[in-house]
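Please find the structures below.
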Structure 1
Amino acid sequence: MERFVPVGAVPVVLTALHTILLQAAAAGSGTVMVSPPEGPAGRAEVAWVAEAVADLLPDALGFLGIPVVTREDRLRAQESLEIPRVPLTRATGIRIAEALGASRLVLGSYRLEEATLTLSLRVLDLERGALSAPFIVSGSLGQLAESIDSLAWDIALSGPNPSARTREELRQRRAPVPFEALEAYAQGLAAADPPARRRLLTRALTLHPPFEAARLALGRLQLESRELAEAHQTLSSMPEGSSLSRAARFSCGTALLELGRYREASSQLTRLADEDPTPAVLNNQAIALLRSGAEPPAASSLLRRAVEAEPGATDLVFNLGWALLAEGDAAAAAFWLRGVVRDEPRDTHAQVLLAWALRKAGRADEADREWKAVSVLAPSYEGLAEPDLARRFERILSAERRLQLDREARNDAEVAGSLVTDSETLLEAGDPDGALRSLNRAVYLDPHDPRVHLLLARAHRAAGDTERALGELHMSLWSREDPAVRLELAELLRAAGRDAEARVEAERVLGADPGNEAARRLLEGR
């Protein structure tokens, strides 16, 4: 008898509202990011379970109306942050989540004993540094999707945003997919190299041709691998009524652009823009019009709308500058391109186009100065000194939603250091609760920093929690021996009425620092 389980697809976010959610401050957004759970050591054959959770759980949360980072967006963020596709540590997961504006991180583990799979997930509140009790579900491996939906429901109920749907709606939302197809799909997501991913995703579709998530994943992989005709064929077969139809049509439009089928691409993208004119759709639609020879200002007008919707997107501004230059408005092109060069000083293509625009606008001296910068950064571009508008410099966007990453203080230790500085200020201002919030985040990023534990101890002491303060002082000393910290421990023990323990610590301070008068006074009971 064939086993069937429901399986979902990565939710497709279509509107600018969701872009704003990804950019929102962590404290206010309630956005969740799912980190692939850790699997049993030495069981590489079940490593695909982690990717299944990382794909299906965000889908289920999104269906329930919970703001969520999709697996695709998490991987795009990892690539942008130059983090390889390797198992994520807690600190790296926090780094990615905060860069994406998520305020909660789901992490955990799974184990497989005979035919029973047990998933144990926790939710880390990044704002408060609080880790929830585990959400645990057990069932057969063939019930993986149901288990994930069960966890999604519990996690949704635990958060600040109410569920938009009922548990019964969650249970009934998807058509059944054979377990073997789901397994092949998740194995494809987990595969390290594109050929293996392609083979496994193709197997998933062969086992179950209506498997829409596998179709979208395969089409995107083919597009990424420059198998453009194959990508178009795969993606154009997506049913129109599918929740993934828009994502497939957007990628299909990208494939048509890359294939040089500009009128077809324009028609496809125009229909998408009529439904929802997102900046990425307007961008690619403008490129299709520009390449198909549409009359100006058809392309630049679309790009102006895109830039108005996302003013900080340099790729959109670059394309607007290029379109204006191609349409003969060199002065306007120079205006926009100068902004790109200012924001991205090593963007050689932007510098080339700025020099061209200045030259066409009759500002030869400025053009010569810009070209000197090009010559320094990219000597091989010397042959491009004269404007050549037949070049294909336009930037086609491969994803409809642009990620807004917080690129400040990318290093985990630097993030922790800034949080420590904040907490010191808060403690001095008499706000131990605010200090604790910052320090609880810092300790997950850099758990071995003795300063973090020392300040946690002081914050807990200020809040009246002596036992936690003592524990943090011990952890600070475990990270690094410091007579001053040990003396602080001794003084706190004495204040708590634990005189014998206080004297032991004072003796240890004197052993390291015989001239320490404070330790001597404490030892003598003064």
Structure 2
Amino acid sequence: MILVGGDVVGTSSFWADVARGREKRRRSELADRRVEARVASQLHAEQARSVRAETAAQKAIQRQALEAEAGVRTAAVTNHVSDLRSVLKASITESPLTIEALRSCPPPAELDDFDEPAPTWDRYQPTSVGMFGRRRAEAEARQRFDKAFAEYAQRRDAHRSQLEQQVSAVQLAYERRVDGLVARLQERDPAAVADFAAAVIGAVSPLHGLVTAVDGLYDADPAELVIEIELPGREVVPAERAWRYVHARQAVEPLPRPSKEAGPIYAELVAQIALAVLNGCFQAFTADLLDSVVLNGHVRSVDPATGQPIRPCLVSVTTNRSSFDELVLGDLDPTACLRHLGAELSKHPFALEAVAPFIDFELKKYRIVTTAEALTVLDPRADLLQMDPYEFERLVKELFIAMGYETWRTTSSRDEGIDAIATKRDPIMPVECIIQAKRFRGLVPPKEVQALIGALTESGTATHGVLVTTSWLSDRSRQRARRARITPIERNELAYLIQQHLGREVVISNKPPPTTDTNREGQGSLRGPR
């Protein structure tokens, strides 16, 4: 028992009050902590919502940026393919590079600017002078300034005069080069014509980056230009059809272009380039200087089977000016147009399937003596057009034997279109070749090609035919011969093969051969009078 203020209080009630007070404070503290936890939870939830909203906004911004990047890349691919499909139309809208155009656009002269600053009055104006000496000082300063400015103007005018002289010298030198080129073109100089043709093709801006190399050969007698160009590789067609945003990886990834789609694009591009090159040449040269063009288009690549470098020919076309002028280049299918011209066009250029060129460019490079040289220079080399028919027959026979043909049989004079038959023995694929050899001064008549085609058709064992001529074939005759398994060996190629296989230099002039019973029209064959 406890005495409080003189009263007696029970011990149990005291401790009960203490316990109630403690419980009340504990509950109050718990309530306060619950409130604090609830407030903290609310704050955390608000922060989490804010972070999530910020993250979502950032992701949205990132997604928009990646989608925009995909759109830009897709547009670039689409525009590139569109440019590839409009090469021909873009090229025919350009003005061709001609001699007149060359004269009007000389190269800019590289001149040094006159960078000396002009003298200014503030550098000569007197600063601290007495009251009585100011006028005199200003007058003396004005004299010095005027003298300095006059000297400056004299140097500036001298530099300007020197620049004008340099510009005139550059212009004069350029005009002389153009005049020299014109003179060489008028003289039908082969190197000048070939160089100008390469410049013409290089000036066609839609072909920039597509035609990486140009080589040319010119034969003045038929006014024929042979051009060999380097076509772009298959990588010119974008490997991607489009680009897309991939949400799962948060990245921009390409949609690959299938080969069945890339192949036609590349094939059309090859055809467009060929027509654009032909158009540029016919537009740049006059009709008397250029009548026909032979174009071979090659591409450099690597053989996937061997890893060795290859250079297949994907297109070969021979055409003359009159046939090409009939075309409306802005409204045609380039591939169909080349086939209309009788071109050899790869059926699968994207697979680098090669075709045989109409003219072997390396053989065409061989230079033979021209008419003027043959007539004005005493040349010890044999002139094929002046050679005895028997000697010419022996020469051609020796050539074919040197090229690997094992037997040679001269046919009867009644066998039209056949002069001889040469064979190669092979256990798997024997070769029997019908040969027609003609010495012409000008274009080989189409009837000669037709005669050889008929002889090849009638033969039951011949594998192919060869037309040997000291002259040249028209583009149509070349096309007909190629389709009929006939290989023409023309002027330059004949001289080259004789030099390579027999080690003999020959001359082919334009003088008519000796008149014989079989050569009344200025032509001869392997057969001659016995």
Structure 3
Amino acid sequence: MSRLVVVSNRVADPQDAAPGGLAVALQEAMQRRSGVWFGWSGAVTDNTEPQVSSQQSQGVTLVTTELVNRDHESYYQGFCNKILWPVFHSRLDLAEFKAGFWEGYRRVNEQFARQLLPLLEEDDLIWVHDYHLIGLAGQLRALGCKQKIGFFLHIPFPPPVIFQALPQHKTLVRDLLTYDLIGLQSKQDLRHFRSYVVDQACGDTKPGGRYQAYGRQARCEVFPIGIDAQAFAALTQEPESVQVHETMRREYSQRRLVLGIDRLDYSKGLPERIHAFRDLLSRYSHHVRSATLVQIGSPTRENLQVYAEIRARFEFLCGSINGDYGELDWMPVRYIHQVLTRSHLAGLCRCAAVGLITPLRDGMNLVAKEFVAAQDPGDPGVLVLSQFAGAAEQLSEALLVNPHDIQATADTIDRALQMPRQERIDRHGRLLERIKTQDVYWWCRSFLSVLVECATSVGPGSAYVPAFSGPICVDAGGEAAVQSFSASAYRDQTSGKGMG
């Protein structure tokens, strides 16, 4: 069996007593394949040459590197967080298009490739994760890497009209097509990718989920990421979780809990959520003194100005609604700006009548699946989910909302709070079965099985060569792109089918 080499911006902390489901699934896959996990340690150095270190953890070799100061600023703080993150979440108004950021992004992708290459064995499978490292395969191929390389994008792929705002959009797609396999979260992401390849890059599609443009060809399919549903459900029986559940039940015996769990990020739709809850109290007065929104807003990227601004705005809105509607023995919103343990979160999910997960844009949103997994099957809560979360494609039995439509979202919260038990049980049962079947282990196996099938772009004993060549067309930007005139065909992946 080929060894699995996972590459991501950060490596999971081996000291973490309660790692997330993704880390657990990747760890298991690497254990079975005597794997290596390579990424940034989180350390920033003044040295001109970043140092590499390694350690063994549960049968996996963890290899970490440093970032030099200028690259931490331009690659991580800059191109990743100030350009790619907002653009891929369709927030062009928040992007800072500074030229120096791109140079740092390319340098770090080159650094990762240069440091990773000596660690590789001939038949390794390489699995690269997320937007930080789109350019890694191209850098590895330039150094002579011949192994199969897959890439998974955890965030949304934006519509072409948004994506084209990136000055480097052609280069990024060319880099993506250097991978043997590209994995996306949703069918909508695949439609956006296909539209760019066909309409903007003068490219084409081929049977079997293959896409070709710019003289390169890659397979691209949908692999919706899951959670370890059984493990998260089991957390609800842990002492810490049970204590949280009992405390909340006791303190809110006369209340209905509406629960939101998010990082404090502008993509999560937190201000819109408060506006919707205010509208609920305004138009449905029977929820005053009855419904309480408990909102967990975990700190994230607090050294960036835009995140400080979203925190200030959100806290102002929470204070405003509490000031207008709150009473001595009831506040409509309880806001917690902390990172809670997974056991705490499981206990909160268990006692909530409604899970309010309403991002403006999200690649998947695993909290929605964790909410479902934590429920009591005999008396479950109701999931209210944004139609703009990737999870909405799988979780169709949830109550789907447009978070920009404040009144409709408030109406849906009211419906959720009043839903009859049998309907709640029926909806929850179908949701739970799906997230158990399509869990994080299924996701991991599905991606790797397709990557094994992929014909690598590199022949034995050769440097990187394009997997496709054909007639050349020139687009409006003047870059050469390959165009094939065969009939377009692409496989519209459905959740749970066609992954192999």
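One of 1, 2, 3 was used to compute log10 I(q)/I(0) by the Debye sum over Cα atoms at q = 0.06, 0.09 Å⁻¹, and the answer was -0.29, -0.65. Which one was it?
On the way: 1: -0.40, -0.79; 2: -0.54, -0.86; 3: -0.29, -0.65.
The read-out was computed on structure 3.
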Exercise. Given a value of -19000 for helix-only ellipticity at 222 nm (-39500 (n - 2.57) for each DSSP H run of 4 or more, over all residues; to 500), point me to the structure among 1, 2, 3 it was derived from.
Key: 1
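Compare volume of the Cα convex hull per residue in Å³, for residues 152-311 alone across structures 1, 2, 3 and report the one with the greatest value.
Details: 1: 154; 2: 239; 3: 192.
Evaluating volume of the Cα convex hull per residue in Å³, for residues 152-311 alone on every structure, the highest lands on 2.
Every number here is computed from the coordinates shown, using simple stated rules; none is lab data. Just so it is clear, the structure is predicted and the values come from calculations on it, not from any experiment.
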